[in-house]
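I've put the structures underneath this note.
Each value in this text was obtained by applying a stated rule to the coordinates, not by laboratory testing. The structure displayed is predicted, hence computed values, not measured ones. Cβ atoms are built from the backbone, for glycine too; each structure is taken alone.
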Structure I
Amino acid sequence: MIPNETLRIAVPSKGRLREPSLALLERAGMRFRVSGRRLFSVCSETGSRIIFTNAADIPVLVSEGVVDLGITGSDQVLEKAARVVEHRKLGFGRCRLSVAVHKDAPYRKTTDLAGRVVGAKFVRLARRHFESHGVADVHVIEIQGAVEVMVLLGMVDAIVEIVETGNSLLENDLVEMERVLEAEAVLIGRMEPRDPTRSEQLLRRIDGVLAAARYALIEYNCPAARIEEASRITPGFSSPTISRLQDPAWLAVKVLVEKAQTQRVIDALEAIGCVAILETELRHARL
């Protein structure tokens, strides 16, 4: 039995979310070993337990209080209609839930599927999509295996399935007809945390990892006469850190910049005469 005082975090035991989830927890300072088919790992620093389980079960485990926190897809949370707190969007595992049909099928929009059979792993979300379009007589059946092949076998007329690159649909002669929703990995928690202090500590650590993934540290030497222009280019998170150099004509600047903007910022700094411009990858940042 797992001690009641132990913080429990559920992560997917397999699939596309497993490795990014483990990497996130490791960067958040959790020290653990993953061993074969063992269903949990113990964090050597805190005694917290990482529980490996099916991604579809995680929203239920969290809502029922079996675990304190869980990482799973936002689509799974919606499908289970789980009473949980969505603490953070994690920025990985992005995908979409879409209606797909055979490329030669006559269907062009959701209403064309009235009276037809649709296969789906996400039955609740599929039915809700059709009901929202006023199509109440679609027969949605649950299929947990290879959903795509069911169209080719003639078992269903369409599917509602997770799409990442779209390659699987193309390989099975299917095309996306409509998108149902966008999804990504999320960190969820119990409505009433068993140990708010420990849960909040882990959330702050994860925030630090997410911030580090978003920002880079830019350091550069700026002509003192151009510091106002440079500060407009790199305003920083709160404000840039500016230090004087031995040569009074120059200033040293450190600033956080969103990674998506770093090349544009570096080009702009260089254009006003800044030199020795360095970009440093962050591992953790408390903002």
Structure II
Amino acid sequence: MKVSGFTIIKNAIINGYPIVEAITSVLPVVDEMIVLIGDCDDDTVGLIEAINDPKIKIHHSVWDKNLRSGGTVLAVETDKAFALIDPESTWAFYIQGNEVIHEKYYPAIKKGYENHKDNLRVEGLLFKYVHFYGTYDYVGDSRKWYGHEVRVIRNDKKINSYKDAQGFRIGKTKLNVKAIDACVYHYGWVKSPEQMMKKSKNLGLYWRTDEEAKEFLSQPDYFDFNNFDSLAKFTGTHPNVMKNRTAEKNWHIELDISKKKLSGKKEFLYYFEKLTGIRPFDFKNYRIIK
């Protein structure tokens, strides 16, 4: 059994993506790693080359600037990367440039590969998510943060990236998946206020019309992290590959997580989930099978 990894990236340095950590966190559980690099304004290519691992195979692409609705370009580029993996691979592990896998989950991931490789009904493996916010000390714990998503898919080219590449489908049909006991650590919202707004403006162009983009770009160059509904303190450990990045953090944000900015139905559902572990009416971009 062979497993391929794949990812897309553009302007990793400018936008402060932990892409090196993302890639290196996946290398122990894949046999090759496809990295599709978009047309960059920085030395993202040199950054990836410096990882210097024989599993990594770098390819190049040009992002279509006309795809300016709903992050469609991310799905298009993800599909391009998926098409480049070894045809002999059974599974394909997709990692985004701001996602990292903790090494403690490697055994569960490998077990998932092995347990379901011969069951062709299983089209993907479902991961839990931890979303960090503001700094490495806070995590989002409300319903606005998706709790699960598919990150390992079967090497079946009928599968395609869905909408803004959050998940996968076959056409519009949700994938049949099995849940595994592993988490993805999402660091997309962990940056300095200045870097967060810079990244939002750069990438946000792919979600907005020209008129919307003009208005968005006129905003202050400083992101306000106080606009959250609910956060919790992170009490676990970060992946080993994140040690240098967490140690070198050079900004400080104090967030009052005692205040829950929830009301009505959202407040009821929040506390119901905390008491029962059940998230009713949750959108699922997949179908869990027995």
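Here is how the numbers come out for the structure above:
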{"quantity": "Origin of the derived value 3.1 (distance in nm of label points 7 Å out along Cα→Cβ at positions 187 and 243; candidates I, II)", "calculated": "I"}
{"quantity": "Given 1.30 for Cα Rg over 2.2 N^0.38 Å, calculated: source structure among I, II", "calculated": "I"}
{"quantity": "Which of I, II yields 2.1 [distance in nm of label points 7 Å out along Cα→Cβ at positions 179 and 235, calculated]", "calculated": "II"}
{"quantity": "Which entry (I, II) yields the derived value 18.4 for mean count of other Cβ atoms within 10 Å over residues 91-98", "calculated": "I"}
{"quantity": "Mean count of other Cβ atoms within 10 Å over residues 35-42 from the coordinates reads 17.4; which among I, II", "calculated": "II"}
{"quantity": "Among I, II, which structure scores highest (criterion: FRET efficiency 1/(1 + (r/R0)^6) of positions 11 and 131 (r between Cβ atoms, R0 = 35 Å, to 0.05))", "calculated": "II"}
{"quantity": "Identity of the structure behind 4.1 (criterion: mean projected area of the Cα convex hull in nm², for residues 203-250 alone, calculated), options I, II", "calculated": "I"}
{"quantity": "Distance in nm of label points 7 Å out along Cα→Cβ at positions 19 and 83 - structure with the largest value, from I, II", "calculated": "I"}
